[in-house]
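Student: Structures follow.
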Structure I
Amino acid sequence: MTAIATNISAGPDLEMAVTIRGTGQPVVLLHGIPGSGRVWDRVAERLDQRCRIVIPDLLGFGSSAKPVDVEMLWATGQARALAQVLTKLGIDKAAIVGHDFGGPTALAYAAEFPDRVTHLVLAATNAFPDTPIPFPLSAVTWPALGPLTAHALFSRPALRLMLWQGTGRPRTWLSPATYLGDPEQLRSIRLIFATGLRELATRYVPCAKALSGITVPTLVVWGDSDPFFPVTQGKRTADDIPGARFVVYEGAGHFLPEERPAELAAAIAELIGAPLPGTSGD
């Protein structure tokens, strides 16, 4: 179906770029970092025959406004901006799907607006304040060298390497233009990454607390070859959500929307009761 791209006010002098496809039950697809709404294209084109797909560029990414305030860029700020956008679109309730940093944003949205969430999907994400930080990422937290380390680790060349390392088998090509964007998007990536690493023990406490309060049908999906978040973290996430289903994709890495679009689309459709043709639930 034809995709409609529009900019919608998400606050004073703050616009969020949104792509809308299809009709039916609303499903919101939230990308991670690095990334933009375009990472969901191959999932959306499979779902838009059954659902109304809403794909925002999170603040700081794609064609959305790129504020420098980390509180606007962090999950809580993103969730509140998203709520304003969905209200303006006339969407009172929706299924929320979050990959990577879209996961904390989805959890923040579910915690603050529980009556507006019908279903939840968390894909390859972090929800815990005690997640181990491996070296060299741990160097970002060092008082003296942290800022220099962050600048190096989250530079364009380093992030391109992250994209290459983050996929499983077979390798999936990920567009640097989609994931890294312009210099302002790189700034957003660096700011969110660095803040999350330095303040892990406090920033992710609300995410962890939100898990046990989820009451809607929930799916947690993971790749067994994710180099950033191991499968054990995915199982822990699912175990903390009452009644959640946990699915692991063999051979998949971290970037599931592009590595496993067909499987992910089918899983989302099945969860919300709109199975795709040719799937077991059809």
Structure II
Amino acid sequence: MSNPSHLSDPPWHIIRPKQSLVAFDPAELWRFRDLLNNLALRDIRLRYRQAALGIIWVIFQPLVGGVIFTILFNKVAGIELQSKTPYFLFALVGFATWNSFSGTFSKASMSLVQNAQMISKVFFPRIILPLSTIYGTLLDFSIALAAVLIGLVIFQVPITLAILTFPLWLLVIQILALGLGMVAGAVSVSYRDVQYALPVLLSMGTFASPVGYPLVNAMVKVGPSLQLFFLINPMSGLIDAMRWSLLGEPVYSWGLVGYNVAFALVALLLGMVVFRKLERRFADVI
């Protein structure tokens, strides 16, 4: 008795060139969702497995950042807030917001090079690698957010309905970081200089963005040429918006926030296009 043909045929998986301009196929990502989850959980486990203090580092980092920025900008530079918000909370929210951007950006840009053996030997949607980095960033931000909420209670800062919008700003920040990270990651496969330049640029961005100081103060104290620098910075308005959401701080310009949101969407689209264009070369070059 012969077996039915559909049972005897080998389970072929035919890989064809993608016709789409963007590196995003929801159906394909859904089929590989288990791999996406496992890669994300692997990165989280490896991150804390050999750390003596484990996840305490995630709490320690934004708190220390908030303290240092408070001393540096409030005590030394003499910057004062127009509101009654404690400067520590102001700096803590800025530091946590910046970390949510820089964490995804840096990890997404390194995800391809760090998983070179997988790319050269196994077929899977390559976009899964930068996408999997978002999980750890969201975990870090959630812990930092818990510290912020505790601080709101301790310092008796009123919580407004604006707090309901913080997931929107976090989403936009992750979109921006993922888009830029995909571009940097795709380019770093051929040019490894990118992985050395990005940490330096992100460290400079911590001070070039209004992380530890109000944007309105910076715009008043610098000249017109440097004002343009802050206005084109895609994180300036988003940090302001996150502080407005969590602390009720005034926003320097909602037009600037709108520009940052549009910039993030364009960055994501550009990232997917560049990623798709260079994806065919990954296995050969890496």
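Here, each number is a calculation from the coordinates, and none is a lab measurement. If you're wondering where the values come from, they're calculated on a predicted model, not measured in any experiment. Cβ atoms are built from the backbone, for glycine too; each structure is taken alone.
Student: I have 4.7 for distance in nm of label points 7 Å out along Cα→Cβ at positions 73 and 121, calculated from one of the structures I, II. Which structure is it?
Tutor: Numbers: I: 2.7; II: 4.7.
Label of the source structure: II.
Student: With semi-axes √(5λ) of the Cα gyration tensor in Å coming out at 26, 21, 19, pick the structure among I, II it was computed from. Show your work: numbers first, answer last.
Tutor: Numbers: I: 26, 21, 19; II: 40, 21, 18.
Going through each structure in turn, the value belongs to I.
Student: Of the structures labelled I, II, which one yields 4.9 when distance in nm of label points 7 Å out along Cα→Cβ at positions 25 and 89 is computed from its coordinates? Working shown, then result.
Tutor: Details: I: 1.6; II: 4.9.
The value was obtained from structure II.
Student: Any idea which of I, II comes out highest on relative contact order in percent (Cα under 8 Å, 6 or more apart)? Show your work: numbers first, answer last.
Tutor: Numbers: I: 20; II: 27.
Checked I, II; max of relative contact order in percent (Cα under 8 Å, 6 or more apart) sits with II.
Student: Here distance in nm of label points 7 Å out along Cα→Cβ at positions 129 and 201 has been calculated and equals 1.8, so which of I, II was it run on? Let's see the in-between values first.
Tutor: Numbers: I: 0.9; II: 1.8.
Of the options listed, only II reproduces it.
Student: A further question follows. Determine which structure produced the value -22500 for helix-only ellipticity at 222 nm (-39500 (n - 2.57) for each DSSP H run of 4 or more, over all residues; to 500), calculated from the coordinates; the candidates are I, II.
Tutor: On the way: I: -11000; II: -22500.
Checking each candidate, the match is II.
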